[in-house]
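Alright, structures below, take your time with them.
Read-outs throughout are calculated quantities, based only on the coordinates presented, and are distinct from any laboratory measurement. Worth saying up front: this structure is predicted, and the values here are computed from it rather than measured. Cβ atoms are built from the backbone, for glycine too; each structure is taken alone.
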Structure 1
Amino acid sequence: MMDLVKRWRWALLVAALLLLGLLYAFWPASTLVDMGEVDRGPMAVGVTDDGVTRAEEYYSVSAPVTGYLDRIELEAGDQVERGMLITRMRGRPATPLDRRSLQELRGALSSAEAAAASVTTSLEQSRRDLARAEQLSERGFLARAQLEAAQTRVATGEANLAQARAEAVRIRALMAQPGGETGGAPVPVRAPASGSVMSVITESEGVIAEGTPLMTIGDSEQIEVVVDLLSREAVRVSPGDRVEIHQWGGPDALIGIVDRIEPYGRLKISALGIEEQRVNVIIRFAPEARSEAARLGHGYQLDATIVLERRDDALRVPIGALFRGGDGGWRVFVDDGGRARERAVSLGLINDEHAEVLDGLAQGDTVVLNPGNMLEDGMRISRR
């Protein structure tokens, strides 16, 4: 026997090597996967949307009259006190008269003077008639109605004379100031409240109309947040809910509190052209966050998460480990000694990072993250 083995020893060695190679080639390999741990920790579920900051009280200063605005020297960020002079407005510069307009004014002046002379002659005659009527009335030869008619003619004549003279004065004033200013004394524009200048809308001097916005004034230290939520999400929010504010520019989240939900919804078209009903939710900063919030100004953008439910010690599984089973329920793959075991789980709260486990997993279990479609129950796995 030994002689036979010695004779065929090299052939047996080659056959053994070939057999080992075939076993190695067809041996099932482990699938590389990412893994995560089931742990305990705080967990919150809320509504997240972008918002903007605004001053709690701000005022828009507008032009009180139509006229010539002096240049506004104040700049954004300057402090103002209530009643402080912002600028002045003067009468609007008149358009210089051309030769044709001047001739028209001269003609209108001649007509006004002629009308005044005619009314004066008629008024003198009415006064004489009134004097005669009064004498006849005292003697009883004239009815009272005729006397009152004579008095009415005198009063009407006096009014017409005053109107004609006023028209003549107006025309003379236009002819005397062809390139001057219309209007009287300068009109001061003052700050309606104390605060800081938030924006200067109309800075340069020039002619502006009444009601033109000039600047906005507000208190930059009294800032609130406005988040416009979908109406179906706004009904889930209540005053007093905790708010976590991110993406505001600082490393840590700022804490806020829902102050009120406006009762009026408005239509808004999304970037995809979808009609949405949006509702403003007003958020005030918590006292401990006001020092950091003072770095914000009016119109700053941020993200706000309104917390609807919170667990301080929840059993959590990474959201990437979840997938739907054939019956529509939630499933995970658990690492069981190097093999993937599909397991059904019951979940509670779900947010963007974790899901609360009610049943099916225990603390410390290792689960497969983002399992592919090729992964099946019982397959060998190893950590990537």
Structure 2
Amino acid sequence: MIRTTVSWTFLCCFAFHSTAAEPSWTQWLGDGRDGVSAESGWSVDWPESGLPIAWAREIGIGFSSVSIADGWLFTMGHNDGEETVYCLNQENGETIWEHSYPSALVDNLYEGGPGATPTLDGDRIYTLGKEGQLICLDTNDGSVLWQRELQTDFEVELPEWGFNSSPTIVDRQLIVQGGRIASYDKTNGELLWKTPKHTPGYGAAEVFQQDGKTMLATLDSDGLRILDASNGKQIDAFPWPSPFRTNSTTPIFKDGTLYISTGYGVGCGKFRLTKGKLELIYDNREMRNHFNNSILYQGNLYGFDGNSNLGRVVQLVCMDHETGEVLWQQRGLGCGSLMIADGKLVLLSDDGQLVIAEATGSEYKELARAAILDGRCWTVPVLLDGHVYARNAQGRLVSVKLP
């Protein structure tokens, strides 16, 4: 049964609207799609007793991160055979509305549940469910504006790890991948184009401009692909197979180059795109992202090298983006995740430790640490309005106030 529940009392007083002046984090990796926030004015002078939890609630199993704008927070979780898209009050975590629909958990070798992050665009939100339920909802009340089923549109079976590609907006297009790459008209859900089939990937598309064209870069479990965003035609591709069909990161574009990274011993590679051809600049096995992206900041890449099944041998690595040289390594955070704000690494260890460290290539310098969650924590935290929003796999979502 498909079900939308709305808190009408709340909606009678407030309505969602897009205000550029207010801080926001509207999609996977933030408004700039680079994992870097302009958030400042918070302190690393934390009390020994830990950080205060502003609010906490259960949202169901999953790995979907959060998107936030205008005081409303959006995320996803799985409960008892249903996925739910939540719209919550950012200040207190209370439900504004929720939309639920039947879905398999798809818990192959891990907890399962939705892994894509909702994408906000004005008064619309776009979500991708574990079985390929691509849905456009009205942000004001959660009503469905249109819906597509990727298994049907792509003519593919359910991928081994489900569908996890966070939707990407390019002008009027909405881009997703999972056995193919496809474009939909974001206003009405019309399928505009789709690529030939390939082994599914699980990351989002990178959008960039070059040679007068809007292009897309995606990493699937066969390789790196460059597409013309206007029609989906492949410009070039470079083989980058995953031994376990799990490539799940988003390519990073910078100054005519593309950087990708993959776990299970494959490693990273930097490419130059010149006149429609990909040329490998360097590759090595010093940065092997399993599923969480490296973040590029001031010429350095920060990311986790190693796989979740390898436990504590996973290392946080700082790498020179230009050369691929490792500048430092740090163990002890497990297979964690990170974003960057105010020149600092905002890290969430895989066992729920929130850690702040300097974003510098000289050394690993930890500034603050506090336990905020337990259980498995693989989802990227978000720092906004002086609060960190983080979740664990079982669905505990917390808002933690920074000094």
Structure 3
Amino acid sequence: MAVQSLPDGYPQFIERADGARIWDVDGREYLDLMSSWGPIVLGHRYPAVEEAVRAQAVAGDCFDGTSPRMVELAEAFVDLVPYADWAMFAKNGTDATTLCCTIARAHTGREIIVVARGAYHGAAPWCTPYPAGVTAADRQNLVYFEYNDIDSLHAAIAGIEDRVAAVIACPVRHDVRREQELAEPQFARALRETCDRIGALLVLDEVRTGFRLDARGSWESFGVRPDLSAWSKAIANGYALSAVLGRADLRDAAGRVYTTGSFWFSAVSMAASLATLRVVSTPAFESNLRAAGQQLRTGLLAQAEAHGFRVRYTGPVQMPLLTFADDDDFALGNAWASAAINNGVYVHPYHNWFLNAAHTPEVIEEILQRTDAAYAALAGQPVAERGLLTG
């Protein structure tokens, strides 16, 4: 992760991490609210995960064939996620989302993928948000709609229903440089109903949300289950792994597509995921993470009000984003994030944060002490420089 685009003070190189804390190469400590940009869900170097990793590493990691850990992990996912009848594994989120699209095309014999405008689904040419090296041909089979807008979905597919292989959506709109947006239940249900009506597959991109919102699937509370889903980031608490989960009748298509990777069957990562899954599948994990997120939200909003700033706090409390009102160029957000870094809290001004299980009530309180100092530092600047907001 290059820091050139971030405010002043961000460290480029991290030396070590433990629990909720990271240290840069200069020995400076930070309370980490980015959780390695999502992969850390239990805390850095979580003991049970590290023990499983050490045990598997002694036996070996990269073999001529797959390890039994892969079968064990697939069974664990199928047991946990209600709609999953099988699982296949890769290394990162882009692998998983691309696989979902490929499987959908193989199953339906159709070519078009319908995607929310501005949504992030990975770094491959079909989905990267950056234009360099991308050709029009890379995206000629994509059609766009607006997130949470059912009418725009229907308009996007009008006249091409018989060509749509899949609709892919994130459980939460988490595009960078904009406020997050929770999915409306009626929108999620409309996606499901539309896919059923036109014979397309519903793909849920759980790469950021998986294990953080609901280990069974982020739209379970809506009663909406996808046909395929892509998982990565948190599923192995920092070890490289991704997964595609699917329903039974898609197994044949998943078996027919050609996909591989030199290190996709790393037994160490799968051992780490098994240990992670055992923790995140417990009711206590979900309730504690939500409580930590709510504690952070309440504290940050109270601090902003006390220091005279109007802020917006969007997204699920487990993966929130704080932005400042009337701050379209993120100048104020950048200044606050820089002050937070200088006070030992690692946050991001325009990318959502990620809480993890190491964010105990005591750690959140320590974070809030430091963010209060960041607000105070910002409020101490001249009005013209800090953009103090009232009302």
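Computed values, structure above
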{"quantity": "Given 14.5 for mean count of other Cβ atoms within 10 Å over residues 121-128, calculated: source structure among 1, 2, 3", "calculated": "1"}
{"quantity": "Structure with the greatest value (metric distance in nm of label points 7 Å out along Cα→Cβ at positions 33 and 353, set 1, 2, 3)", "calculated": "2"}
{"quantity": "Structure with the greatest value (metric mean projected area of the Cα convex hull in nm², set 1, 2, 3)", "calculated": "1"}
{"quantity": "Which of 1, 2, 3 leads on distance in nm of label points 7 Å out along Cα→Cβ at positions 41 and 289, largest value", "calculated": "2"}
{"quantity": "Cα extents along the principal axes in Å, for residues 73-112 alone from the coordinates reads 35, 19, 12; which among 1, 2, 3", "calculated": "2"}
{"quantity": "Answer label among 1, 2, 3 for the case where helix-only ellipticity at 222 nm (-39500 (n - 2.57) for each DSSP H run of 4 or more, over all residues; to 500), calculated from the coordinates, equals -500", "calculated": "2"}
{"quantity": "For FRET efficiency 1/(1 + (r/R0)^6) of positions 105 and 273 (r between Cβ atoms, R0 = 35 Å, to 0.05) computed as 0.35, the structure of 1, 2, 3 it came from", "calculated": "2"}
{"quantity": "Relative contact order in percent (Cα under 8 Å, 6 or more apart) - structure with the largest value, from 1, 2, 3", "calculated": "1"}
